[in-house]
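Heads up, there are several structures right after this.
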Structure P
Amino acid sequence: MKIIVDENMPYGLEAFSTLGDVVAMPGRRISAAAVADADILAIRSITNVNAALLEGSKVRFVGTATIGEDHVDKAYLEAHGVGFSSAPGCNANSVGQYITGALLELAAAHGFRLRDMRLGIVGVGNVGSRVRAKASAMGMECVLNDPPLQRQTGDAIYRPLDDTLDCDIVTVHVPLAKEGADATYHLVDEAFVRRMKPGSILINSARGAVADGAAVKRALSDGHLRACVLDVWEGEPVVELELLKQVFIGTPHIAGYSFDGKVNGTRQIYEAACAFLGVAPAWDPSPLLPAPECPEVRVDGASVDPEDALREAVRSVYDIRNDDQAMRGLFGVSEAERGAFFDTLRKNYPRRREFFNTRAVITPKNPGLKAMFSGVGFRCEA
């Protein structure tokens, strides 16, 4: 059995070699010729799976180690009897921690406290729900918008979009859908941005095409938006430099790129492939995980402001400013090289561990500080 695996998938070789012969290759180079004699395809979000890729191939199962599925033509797979699995929730905690870092840096740079801010969350699934939990732990009031969940549950906690747009900060966590009642292509358009509270802040770590970059640029230029954080870009891997110049933080689609999240994705689609083939999983990533680079942070329990203490701890584990600085290297390369530069940032992304790998030692004991640190994901001593 031949299996093609995106080389950027941690432990992909180790996992899928228990099932057959594995060929690892860059995701953007997975072509129709490459998959013609393959049985299983294990990818990430940069590989488009459709008739052009699979027609005439032997592929029987496709797994994407991502939450998003917009790069996969699922209707084609179903029509041709090809098994499919994504990895829902695999990197949701990673994205939640990215948003945590972004919020803390926004507060420091713009002179406000998160506990005084209202956060509008558009999309409250695997990712949005984790963002809500972490933001709430930092004292933020969260206003939720999710039409599908509102219809399914009837829960009044899900508010109309305009209620969300009246918040100080709006963060978007929706899948990319171009059609249907809940289409999200250019959801963040001119009308959306202008309905946002004047002087508010926009964060998009969902998909690039969820936001109309031109509308965001105009709102930043005329001051309607105070700031913007973008991890995703329309036209990736080519990024519009004028938009990058204007955002407060710009990163190369790595919000979900924690090492733990990526390993979760590998595990989930490996186990799905095993289920498809009717075999018992024979690979466990646990013994392979490296020790965390930052196993412990020591926190002053008498801190004047807990948010400042949390910011320093978060920077010790994941400093989002480093990702922004790396992204701005795009300004130093030629137009022809920008796409490759963007992909290289993703391929060579530094190993980033999630907060649960780090113990927070708070002395003297401070129950409020402990609750905040635990709420965003750190392990705290009893």
Structure Q
Amino acid sequence: MGHIFEKETIIMKQKISYKDAGVDIKKADHVIASSKEIIQSTFNKNVLSSIGGFGSMYSIKDVVNRYDDPVMVQSIDGVGTKMAVAQKCNNFSFIGFDLVNACCNDVAATGATPLTFLDYVASSFLEPQIVSDIIESIATECKNLGVSLVGGETAEMPGTYHKNEYDLVGVATGIVERKDIVDGSSVKEGDLIMGVPSNGLHTNGYSLARKLIFDVLNLDISDALSGGVLSHKTTTVEGALLAPHKNYSKMISLLIEKEFQVKSLAHITGGGLLDNVPRVFPDGFAAEINVNSWEKIPLFQFLIENLDLEMNEMYRTFNMGIGLTIIIDPSHKDRLVKMLGVNNCLEIGVIVSNSSKQVYLNDK
């Protein structure tokens, strides 16, 4: 019987670092360090944690003392494919505004006051200047709103994201007195729907808008968009698509502070007027909205003229020029318009009795 010899296998260890795998930790640390001053400018006395800890800490003792039954409200969102437009334009100046306002507007739509913010920036390769621009824009808008940027995360993950692709996500946290939550439960027939104008797509409908503008019409970022009947108002593709998501939370906070009787608030995000307004009124009612009650800015006029979509589909895909709706008793209309300004608050519809709980659009 012969002998069986096991073949010896020699494995040579290769010297390879995290950086060789495409992840440069020192670079990310440098970006955060360079942004430390602008981040800390958003802090107040309640922020207990410093940059670099394992978790953000925010003292709520003084905050909750002002409430009998405080309720925490949180919202998480991202900027979606608007980031792809920012990358195409190499313009990240306002992308952080989009993120902060997308989340803070949602928090405020419940009647809550936004307090803190967390951000997450990821890519296959973190370009220091781009990440710095993004963080600076986030911190700048947080500071404008009096919201503390208490923490965040950067992640470099080659293979997870495509080359030159960035992901941007954020979380806002706020607080509201339980009895003051705006939930639409008091809405009744005859209540007015007031609309606050948007200044563009905000962060919704970009996949369709990008395909039309760049792929179908072959327009460049520097080309002008003109709005047909609004041809006296023009803007570039870049200017139209990167208009920062408007902030409505400060406006809402003003109404709450002045004890204005807001029955319902709807932040018009994905789903447009058709899907968002019905979320904030009770069963047994519907909303009738006159689409000619506000002037369309060039971008929306451009989309209307160049997209072969039914009206309902347009108003489900885009905000179509209304970023926030406020449902009120008709007797309070004049006071609301006086508080917000005639150009910032328009009557666009009315609540009617109807079991469908839908939005009906008309042009009369």
Structure R
Amino acid sequence: MRIVILGLTITSSWGNGHATTYRGLVRELAARGHEVLFLERDVPWYADNRDAPSLPYTEIALYRTFAELRERHAAAVRDADAVIVGSYVPEGIVVGAWALETAEGPVAFYDIDTPVTLAKLRRGECDYLSADLIGRYRLYLSFTGGPTLRQLEQEFGSPATRPLYCAVDPRLYFTEQATPTWDLGYIGTYSPDRQPALEKLLSVPAERWSEGRFVVAGPQYPDTLRWPGNVERIQHLAPAEHRDFYNRQRFTLNLTRADMIAAGYSPSVRLFEAAACGTPIISDYWEGLDTLFELGSEILVARSGEEMLGYLREISPARAVEIGQAARRRVLAQHTAAHRAAELERYLNEAVGQVPTPLRHPLSA
């Protein structure tokens, strides 16, 4: 199958989770015999932080303007067996409408930010998707499962929705023997709605446990933020450094954006990356988490700084290893990029063969 993806970025992992998602998915599609062209808007902030300008398993083409996209790549979009337009693509509404008008095969929308997208749509602030386009896309592929899929069909008129969660590359993320540098770590770009939880579940425990060692990695945190003295700050970690980062933590913290907590069924890439490394995860809670991991045995949930401190101080090293390895087994069985590529292939084959039907499977799928 010839597939064209118009996505936010595959060349730069700076400040986003799209690039690593697309890299794993496209690589596994290529391994299954598909030919993929990835079209990416060439923007300064990614151009200055481009850690994968080319990839051996896919063709990448950068374009500077919509006019250039239309002039240079119309034939590829027209002749593709399937076209996928991703969330947060610059001028995404215009790009999506053009793809729908140009492509002879089915066009799908891949939303890596579904709860954020729906919140923006309801506020009338989404510049990469409109309600009209949702009804025209043959498929709506979503990072979020659960009741949100039904909302997309019933409230926004999607002909068919399918869950396509994020995933992990087990060749890049695995357990390594390392002496722990930190008792608790967190990686994530600054987000105002996540910051209160980060302070409650990491900064407050750090203040109360001066002997503990903590780390926060990620860009865009305001210079005005004040961190406890035992919290190390790392501005940015390239994907190649993530495995080492997770393996140097006794426990890792997973935090979820407010819109995704409200929607539920919204696992993050970091959640699966940490699990694949066998690092025991302590997470905030959201509906659907227990459909991905068994609470208490594969993942821990903390609702307060006190509960967090209890985990850090009281769980034995042997028990921590058991929890981490149980999560790793779950991820390798269900949540790798190869699993997602197989799912996407099935969805696209359905779309190519006939108009997909509305969601018929359990909401938690």
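Every number in this text was worked out from the coordinates using simple rules, so none of it is lab data. Everything numeric here is computed off the predicted structure, so don't read it as measured data. Cβ atoms are built from the backbone, for glycine too; each structure is taken alone.
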Checklist outcome for this item: Matching 60, 37, 28 (Cα extents along the principal axes in Å, for residues 85-236 alone, computed) against labels P, Q, R points to structure R
Checklist outcome for this item: From the coordinates of one of P, Q, R, Kirkwood radius over Cα pairs in Å came out at 21.1; that one is structure R
Next on the checklist: Suppose FRET efficiency 1/(1 + (r/R0)^6) of positions 173 and 277 (r between Cβ atoms, R0 = 30 Å, to 0.05) works out to 1.00; of P, Q, R, which structure was it derived from?
Outcome noted: R
